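What follows are several structures.
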Structure 1
Amino acid sequence: MSDVRAEGSGQFAAPMRGALKIGVIGAGAVGSACLLSTVLRGFARKIVVIDRDRKRAKGVTSDMQYGTALSPATDIYDGEYADLAGAALVMITAGVNEKAGGATDRNDPAGRLKLLDMNVGVYEEILPELFKAAPETVVLVVSDPPDPLADLVRARGFSRVLSTGTYLDSLRFRFHLARQMSLNPKSVEAQVLGEHGTSEVLLWSSARVAGVPILDVLERMDGSSKNLQQSIEHAVRYANIAIIEGNLASQYGIGMVSARIAEIVLRDERAVIPIGSYNPHYGVTLSMPSVLGRDGVVEILEPEMSKEERQAVERSAETLRDANSRLRI
């Protein structure tokens, strides 16, 4: 296993001011799901919700305020960018989603990247205001496509930037593998790397259950795992589209994942998860297993891969570099 040190890594991060305060920018379907999941996890003391439609932000926060008595003490309020001062982490969920942006064609290789130009415009409105209020905060990019948008955030002066990346994709991979074996997904170790998008790479070579290679288990069960592999890859790669076809927006899974990422950061857990951060080796933000703490990604761990998987990761990085070239970053 090789590793790449993240910028400023190698030491435990010092506590940040306002370490129990976070912000959520965007009070739409995804922002609301992130907010609800954060409240239910109970790790944040204050949550500021910002939306360009202040009335929407107020409605969402008011709705949740009435139920917070059932959760650990959390103050939720709608606010302005100045209210984000001292926030340990800010989630950005604002932007056009796949349904509204026409990114629901499984045959379109661009996938979520089709939303990039539209959401760059949204981010260019947000980032100057956020930088004035909280330049040192950890920024968690949730909007699609999160990886190039995270590189845009870095280019605008923020040094602690995360993309939700392939954390959710990895959980989907584990779910589908576990269902085939009638197991709890927690018992399955499996990861998706690269872009959070159509070029993502499912690491079959290292997928395990109790140390046993997943492919060996599936082979014994089915006699041939090739068709099953293709079926699972398709289900994971296009899960967002399948969800949107039934529910208009893919929101709850990413809400839970975003809340868990924020919890790891605020508690300085130094947990290892597949998450997007700038990787100097590839020259872009993409997902690798990474040590996550209060300062963001502390260390990037690059796992062993088959030759084919490594080539696929390189292609995924190239896809993201091409996207960034459109932004000139």
Structure 2
Amino acid sequence: MAIEPQAHPEQRLVDLRDAAARVRENVGHVIVGLDEVIELLLVALLCDGHVLIEDVPGVGKTMLAKALARSVGCEFRRIQFTPDLMPSDITGINIYNQRSGAFEFRPGPIIANIVLADEINRATPRTQSALLEAMEEHQVTVDGTTMPLPSPFLVLATQNPIELEGTFPLPEAQLDRFLLRVHLGYPAAGDEDAILRRFEADNPLDVLAPVVDGAELVHLAAALPGVRCDDSVRGYIIALTRATRDHPAAELGASPRATLALFRAARALAAVRGRDFVLPDDVQHVAPSVLAHRIIVGAQSRLRGRDARSLVHEVLEATPVPVE
């Protein structure tokens, strides 16, 4: 049901919470045991952010992206990244039409609401960089002509952390364009049994219907500035990102852009959970997904088995939590 444009900001936050709950439940008809990941994807969608999903094949990355797109009634496109993929294969190309005597633009798969960039690290850096303008500016430029992308716009990029042969690691500039990096992991035994039962007869994705309109979601997201963030919580966010820069195991800490991303993600999570104020718990919940891929761990620390995610957890444990 569409929301009236004149709705009060507080009512829009209530509507946002209800819409998020409907999407979580609807995606849950297809995806088993990934409620927290679904919640984070909603956070990214509301923040106009993008998500890097890093996990092994077969854990449901593509199914998750399709289920989310269908639940919010958005156009979905998938791009299979390969070494021979060209930038024009993503953005689109102008083709000369002999009948009309003019060039016509044929849009690429990036011109959609939800785009799955599958195995993004298998494409060359030149092709990877073709995503940068689209992800950051929500527009593409072809032959000097700039075209806006539809709203909402979400890139879900996947990469396999195991098979590294023939891949091109994402540069820091592109990693920083992702609001969140998430891991799905293997399902628990009970969840895996539920998956077998759910897909025993047919694919539940085939009958999944939208529960929220994409335009409605954009309208509801405009209420996020009404979510209050106390000065103490804002100071906590700043303290966390600054602590990553001073950590002895970090070669490069989180940037001010990461501070802003952490603030936006925590605020969106609070709204999804039905609150009009941010708690330190919201910040702690999203911090590993927001900060870890923006931190470079020193070589000596990596040799000792430490990674960026464990570094973030160390920072969370060491930074005082604001209390009333």
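Here the criterion is mean projected area of the Cα convex hull in nm², and among 1, 2 the highest value is seen for 2. Taking mean count of other Cβ atoms within 10 Å over residues 97-104 as the criterion, the top structure among 1, 2 is 1, with the largest value.
Quick one: distance in nm of label points 7 Å out along Cα→Cβ at positions 137 and 281 came out at 3.2 when computed from one of 1, 2, so which one is it?
Numbers: 1: 3.2; 2: 4.2.
This value belongs to structure 1.
Supply the structure label, taken from 1, 2, corresponding to mean count of other Cβ atoms within 10 Å over residues 113-120 with the calculated value 19.6. Value 19.6 for mean count of other Cβ atoms within 10 Å over residues 113-120 corresponds to 1 out of 1, 2.
Between structures 1, 2, the greatest calculated value of FRET efficiency 1/(1 + (r/R0)^6) of positions 89 and 249 (r between Cβ atoms, R0 = 25 Å, to 0.05) is seen in 1.
Laboratory data are not the source of any read-out in this text; all were calculated from the coordinates shown. Being a predicted model, the structure only gives us computed values, none of them experimental. Cβ atoms are built from the backbone, for glycine too; each structure is taken alone.
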